[in-house]
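Engineer: In what follows, structures are represented as structure tokens.
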Structure P
Amino acid sequence: MEAVQEQDLDTLSNLEERITRAVQAITHLRSENHQLQERLSATESELESTRAARDEAQALSNEFQKENGELEEKLRNAGDEANQLREERRQVKDRIEKLLGQLDLLSAT
């Protein structure tokens with residue numbers, strides 16, 4: 001009878017020890033899960049911040065590209081205008097030279 005009681009106590013002690021280890025494991029896993037949840041939340045927040053920065057940078061890039069295109073167009077137009085002014089200057093110079101040539105003819109006679 002005493003042997004049966006001792007065996008029951010051993011079984012109960014074994015069970016108690018296993019339950020204690022299970023509780024410790026669950027506590028550890030819950031703690032680890034909580035830490036992982038916090039890291040996930042921080043990572044998601046960082047990702048959202050990075051996406052917002054990317055979107056802002058993309059918008060600025062688009063704006064700069066548009067402005068660059070407009071400036072290039074203005075530069076082309078200014079170049080065309082400069083060429084036109086050079087041509088007009090050449091024509092005026094040619095006309096003045098002709099007039100001076102005619103004045104020289106008048107002076108010579």
Structure Q
Amino acid sequence: MERLNYKEIVQKILENHVKNSSHSQTEVKLIFDTERDRYQVLNLGWQDLTRIFGCIIYIEVKDGKIWIERDGTEIGIANELVEAGVPKQDIVLAFKAPYKRKFTEFAAI
């Protein structure tokens with residue numbers, strides 16, 4: 001069985017998030033560092049007099065696993081990855097403390 005291309009799956013999911021983002025005063029930006037396997041979605045702009053700059057999603061592909069460092073979505077990036085065919089043992093919820101990861105359905109490291 002051929003291994004899934006995690007880079008392509010992550011990129012496609014993040015691109016869909018940007019396409020489906022609500023149209024507001026701020027912009028949703030994609031940042032892909034394909035050389036280092038780092039992928040990010042940012043919220044950027046102004047709401048009235050308040051500067052908005054925040055990371056919505058940050059993912060790294062390393063050691064054959066997908067490390068979700070930040071997930072500011074309602075549906076959950078991990079759920080979308082599983083739906084795309086990624087095995088749960090290849091997804092690390094890195095935003096959870098290492099000692100808590102063993103209590104999730106996903107990889108501890």
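Readers should treat all values here as calculations from the given coordinates under stated rules, not as data from a laboratory. Keep in mind that this is a model prediction, so the values were computed, not measured. Cβ atoms are built from the backbone, for glycine too; each structure is taken alone.
Engineer: Suppose distance in nm of label points 7 Å out along Cα→Cβ at positions 27 and 43 works out to 2.8; of P, Q, which structure was it derived from?
Structural biologist: P
Engineer: I would also like to ask the following. For structures P, Q, calculate Cα Rg over 2.2 N^0.38 Å and state which one comes out highest.
Structural biologist: On the way: P: 3.54; Q: 1.12.
Going through P, Q one by one, Cα Rg over 2.2 N^0.38 Å is largest in P.
Engineer: Quick check on the output: -6500 is helix-only ellipticity at 222 nm (-39500 (n - 2.57) for each DSSP H run of 4 or more, over all residues; to 500), derived from one of P, Q. Which one produced it?
Structural biologist: Values: P: -38000; Q: -6500.
Working through the options, I get structure Q.
Engineer: Compute distance in nm of label points 7 Å out along Cα→Cβ at positions 11 and 67 for each of P, Q and report the one that scores greatest.
Structural biologist: Across P, Q, distance in nm of label points 7 Å out along Cα→Cβ at positions 11 and 67 peaks for P.
Engineer: For the read-out mean count of other Cβ atoms within 10 Å over residues 35-42, a value of 10.0 was computed from one structure; give its label from P, Q.
Structural biologist: Corresponding structure: P.
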